[in-house]
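Novice: Listed next: structures, encoded as structure tokens.
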Structure 1
């Protein structure tokens, strides 16, 4: 938890934001008489998911090729506008973000965020592989209007997220991690529903990939889950299945393994499952061999499942 910080200069704000998120370039193109720059930031990071609330005077944020070279690729940022208005540009798309709106953008590619007036926003930043959707699908939502496609679900997700980071701070780490994982589950549900809402405009191969990813999530605990069983369930050949995942820059086996690891990771941090053994959690998510699970977990996260559980 980095607490609550107030700054009164653009330079101090630039350093604070870049150290909390990823390297960024921040400018103030329009100085306003009698309104010196000021900003405040409160943030909390739990299990690699960062929630940051920012209130600031007008400014412009640039994620450039130079700042990308300085590090910080591989993350999605989801912005929930709490008050005021912003303008996001990425991948040739532009969107106006008003109070209550959610927008997603990618730290791996250049983007610009412009704020013409004082505003408050909540930003959720997390590794791209923590979502249950492949980047090839999620990237379609970059700088896209989410509310237009699913206005009913957006207020639910926004209401849940708007309570962070202040209400997470006093909670034990295990509880914070569980709530953080729930936030990603809700965002994943919203993104999947937005993608489902406009199938006529989408590549049928991507629609099939999305259905297959949903099928995999529903059957992660089954030891019978395999490329063969997945292909058979969708009436396609295994070769076609492998091609679909290759277009998403992954493989079927890697996707299954990563999703099983993420579900196992979440359960290991769940206080309600503290009495369940590591082996039982591994088996629940389709790892038949506890020793193999421990090796794969440590290779992926840098610590053993037992070390992760008590960290």
Structure 2
């Protein structure tokens, strides 16, 4: 690919006393790409981000950001990194403009105030006190402060929480433009549509381990890339379409929908069965994520019994 590797994680382990929060994570993030680190609550995403941002040391393994240890040499990477936390601390009595002006004093090569306000579409509330902003407007102010220093690497933790769908899409376009300029983004989000839209590659975590990893297309395609749904009044053999919960509605996970459809319709023709509401749908990243969560729940249940 020829793009610089800006984040390298090799065998990362994070312990909290006797509890192992992260087990042997390994992945890279390159310049000019969005890497989505996904998982349910408690999967280990925040702990991993804390280590990458230099706020915590790993229990084992190695982490490099721009080639250095982020905990030991944080001053070297700080000017090159932007961080958008789930919730930043603001002074509610300051206006948006005053907040950005105050932040610029601590930011090298900071964008002009007007430029960053236009970038995140806060022009209409520039003179509004932060305490009066909506949740979505506060998130956009979070983003403004995170990108104020024109970072080469941006850590985004749930960046569009509280935004309406239009504002979320607008934020995505802003981030796309930044990535097109060479910025790398490490993203955590519970919006799978967001990850599927923005991310070049993703890693899905479960209880501290990566259980799916690759490009969005690879992750979806490797996990039964399509779903065939239909209704049949006659029972369909298990080898044709699996098991129906109510005896009528069927959902078949498929890696080869053409072959599965041929088998289904051939059976229906021979059996004289009527198939209705037939639909073939390309799976989404959310389908894969939910399947991972279901597998995790089943594993826990089996362990308990």
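Only the coordinates and a few stated rules stand behind these numbers; no lab work does. The structure presented is a predicted model; accordingly, all values stated were derived computationally and were not measured. Cβ atoms are built from the backbone, for glycine too; each structure is taken alone.
Novice: When relative contact order in percent (Cα under 8 Å, 6 or more apart) is calculated for each of the structures 1, 2, which structure yields the highest value?
Specialist: Greatest value across 1, 2: structure 2.
Novice: Given a computed value of 0.10 for FRET efficiency 1/(1 + (r/R0)^6) of positions 28 and 284 (r between Cβ atoms, R0 = 35 Å, to 0.05), which structure among 1, 2 does it belong to?
Specialist: Only one of 1, 2 returns 0.10 for FRET efficiency 1/(1 + (r/R0)^6) of positions 28 and 284 (r between Cβ atoms, R0 = 35 Å, to 0.05), namely 1.
Novice: Can I ask one more? For mean count of other Cβ atoms within 10 Å over residues 108-115, which of 1, 2 scores largest?
Specialist: Top value of mean count of other Cβ atoms within 10 Å over residues 108-115 goes to structure 1.
Novice: Name the one structure among 1, 2 that FRET efficiency 1/(1 + (r/R0)^6) of positions 92 and 268 (r between Cβ atoms, R0 = 35 Å, to 0.05) of 0.30 was derived from.
Specialist: Corresponding structure: 1.
Novice: Comparing 1, 2, where is distance in nm of label points 7 Å out along Cα→Cβ at positions 196 and 260 highest?
Specialist: 1
Novice: Matching task: 23.3, 77 is the computed value of Rg and Dmax of the Cα atoms in Å. Pick the structure from 1, 2.
Specialist: 2
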